[in-house]
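Some structures are shown below for you to check.
Each value in this text was obtained by applying a stated rule to the coordinates, not by laboratory testing. Fair warning: this is a prediction, and the values are worked out from it, not measured in the lab. Cβ atoms are built from the backbone, for glycine too; each structure is taken alone.
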Structure 1
Amino acid sequence: MSEHVKLFFEYSVGDSNESETESLWALPCGEGFKLDNIPFYVKGVSFGDVVSAERVEGCLCMKELLEPSGHSTVRLWFASEQEVQPVREALKSMGCSSEVSDQPRLVAVDIPPTIAYEDIRSYLDEGESNGKWDYEEACLGFL
């Protein structure tokens with residue numbers, strides 16, 4: 001069994017020229033690394049994607065996407081922390097896994113390619129229009 005490695009991803013902060021780094025767990029996979037958790041901040045990659053990486057100052061840094069998994073990633077920012085668990089349960093019942101970040105109102109959601117995104121999106125739109133959360137489509141794997 002392969003050992004998990006930490007991969008580092010640089011991403012832009014808002015509209016500024018500043019960048020931050022997010023680390024994700026990955027498993028060695030052929031010539032690349034298969035992402036094994038859901039990104040919170042990085043856009044353009046999702047759970048299960050295979051990426052290439054290069055060593056920079058002793059760290060493995062993502063170079064490029066080699067093989068998309070078809071998974072999609074959305075991020076929810078909740079108005080109230082009390083909504084987080086019930087919504088995660090609802091999403092789980094629809095076939096989506098999720099992770100809560102170090103900020104308890106920020107949740108990253110993985111939508112497998114076997115789930116109809118339209119159903120998830122209508123649920124997300126309804127919650128957003130009711131003021132329960134804002135959401136962002138960070139990576140749509142079916143595009």
Structure 2
Amino acid sequence: MAEMFSTLGTWNWLIFGIILMALELVAPGVFLFWLGLAALLVGLLSFVVHPSWQLQILMFAAFAAAAVPLWRRVARGHHGASKSNPFLNKRADALVGRVFTLEKPIIDGAGTVRIDDTIWRVAGPDAPAGSRVRIVQADGASLTVAAP
């Protein structure tokens with residue numbers, strides 16, 4: 001086993017890195033990409049400095065471990081709501097605080113309001129049709145309203 005490790009060279013690391021990155025294309029999950037990048041870095045450093053096989057494995061482990069926080073930082077910037085549109089996929093939350101006119105009166109705590117091309121169910125104190133109401137809470141497809 002030690003004999004196999006002692007033959008590790010620059011080309012072995014480069015080939016290993018390319019294989020890992022190719023496997024990432026077959027089974028995407030962004031895990032093998034970072035291991036492949038670590039192997040490529042070890043291979044490139046081995047061109048400049050000729051480390052022992054123990055140091056090569058240690059460098060691979062260090063680069064692979066450093067890739068985890070790097071990936072978290074990169075992934076954090078791309079997931080979640082867009083900074084330019086924080087209400088993307090949260091349409092009802094974007095309505096909180098706005099004032100609309102009741103389409104149907106609120107009777108026994110339930111009524112409707114038309115917003116653009118959609119009719120929303122609203123809950124709140126009884127009010128006649130045509131009254132202005134402010135949306136104070138959004139819960140799924142139901143809005144809670146109060147007098148403005």
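If mean count of other Cβ atoms within 10 Å over residues 99-106 is computed to be 15.9, which of 1, 2 is the source?
Values: 1: 13.1; 2: 15.9.
Value 15.9 for mean count of other Cβ atoms within 10 Å over residues 99-106 corresponds to 2 out of 1, 2.
Here Cα Rg over 2.2 N^0.38 Å has been calculated and equals 1.07, so which of 1, 2 was it run on?
Details: 1: 1.07; 2: 2.00.
Going label by label, the one that fits is 1.
If mean count of other Cβ atoms within 10 Å over residues 43-50 comes out at 13.8 when worked out from the coordinates, which of 1, 2 was used? Walk me through the numbers on the way to the answer.
Values: 1: 21.1; 2: 13.8.
Of the options listed, only 2 reproduces it.
When distance in nm of label points 7 Å out along Cα→Cβ at positions 27 and 123 is calculated for each of the structures 1, 2, which structure yields the highest value?
Values: 1: 2.5; 2: 4.7.
When distance in nm of label points 7 Å out along Cα→Cβ at positions 27 and 123 is calculated for 1, 2, structure 2 comes out on top.
State the single structure among 1, 2 that was used to calculate helix-only ellipticity at 222 nm (-39500 (n - 2.57) for each DSSP H run of 4 or more, over all residues; to 500), giving -5000. List each step's numbers first, then the result.
Working: 1: -5000; 2: -15000.
It was calculated from structure 1.
If you rank structures 1, 2 by relative contact order in percent (Cα under 8 Å, 6 or more apart), which sits at the top with the largest value? Numbers along the way, then the final one.
Working: 1: 21; 2: 15.
Result for relative contact order in percent (Cα under 8 Å, 6 or more apart) over 1, 2: largest is 1.
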